[in-house]
Structure I
Amino acid sequence: MSKLTLDEYQVRARTTYSREERGTTEGIAYTTMGLVGEAGEIANKNKKILRGDYQAEDIREDIAAELGDVLWYISMVAYEFGLSLEEIGQANLEKLASRKERGVIKGSGDYR
């Protein structure tokens, strides 16, 4: 079985997205709000770990499912902007490597 690339995931995920036009205000808003909502579900589950309701291992599968939803929304936000997940991933790794090399991996600011 071959491994799924990020771009393959994006193409296949796109087949489950109902919007026809890319880059509309509505599409960008819909996918962005969905991404935040799904990320919020992960945060809420982790809050419940901190509160003592669960142990991490008890909700591992739930977290995996929520992360899948986050990945789908990330993919669709990228689609709305005409971006490739692999290009996004590559650029992010290069940015982080540069920050590490320059000793600024910690701190704040987008352009450090």
Structure II
Amino acid sequence: MIKVYGIKNCDSVKKALSFFKKHNVEYELFDFKTQELPCEKIQDWVSKVSIKPLFNARSTTYRNLKLKELNLNEVQQQEWLCKENLLIKRPVIEYNDNVIVGFNEEQYQRSFS
């Protein structure tokens, strides 16, 4: 089964869930606001897709924490993802030992249709 990581009120997550419903693809939602993501999961994602697509430097959380001023390297970015899950770009989709970050309808069509 596909696992979707994100938050319910995120527009990109809503688009992904809508895509899966429209294409009758079963999924399970892991909500960052109600569940704590283990750091090992983030390490697994980084090993598959790298830190760059996962670390959301455009998020409200990033701005509120004033992380730009810290000029974080990749190790520090990963540490912050572990401490503050809302810094993770959403949604993160896990399926068949693969990971997709963000919503891209063409990529979803190729992977799930």
Structure III
Amino acid sequence: MEQHRKTLIIRLSGELDHHTADMVRMRLDEAIQRGQVEHLILSLKGLQFMDSSGLGVILGRYKLIKSKGGKMVVCEVNPTVYRLLDMSGLFKIMQIYDNEGHALSGLEVVS
């Protein structure tokens, strides 16, 4: 995790599934509540696998950030995870960027 002004960058790696979802959810919620977080960037470059539990974590954080008036975006999504996010309809509510720099620039325009 890294904070850049009011934007929190989360870099996920490995697997986001029913074994890891609760821990990731708690850590994200703590970071969002603790800091002055307005926007959230999920960098998924190192995420190799995700199931419906992982989708639930992402959607829950999206609703939390949106309720605070912020935006949440994803970047650097590998093809396997991209397919799952696309089939779930996530890209209809959340923007996707090539990398963290582009995501930060996109959110700077919003702020």
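Key figures
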| quantity | calculated |
| --- | --- |
| Which entry (I, II, III) yields the derived value 4, 15, 17, 20, 16, 11, 10, 6, 2 for P(r) over Cα pairs in 5 Å bins from 0, in percent, for residues 5-68 alone | I |
| Origin of the value 4.2, where distance in nm of label points 7 Å out along Cα→Cβ at positions 21 and 61 was derived from one of I, II, III | I |
| If helix-only ellipticity at 222 nm (-39500 (n - 2.57) for each DSSP H run of 4 or more, over all residues; to 500) is computed and equals -14500, the structure in I, II, III | III |
| Structure responsible for 0.96, with Rg/Rh (Cα atoms, Kirkwood Rh) calculated and labels I, II, III on offer | II |
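Laboratory data are not the source of any read-out in this text; all were calculated from the coordinates shown. Everything numeric in this text was worked out from a predicted model, so none of it was measured. Cβ atoms are built from the backbone, for glycine too; each structure is taken alone.
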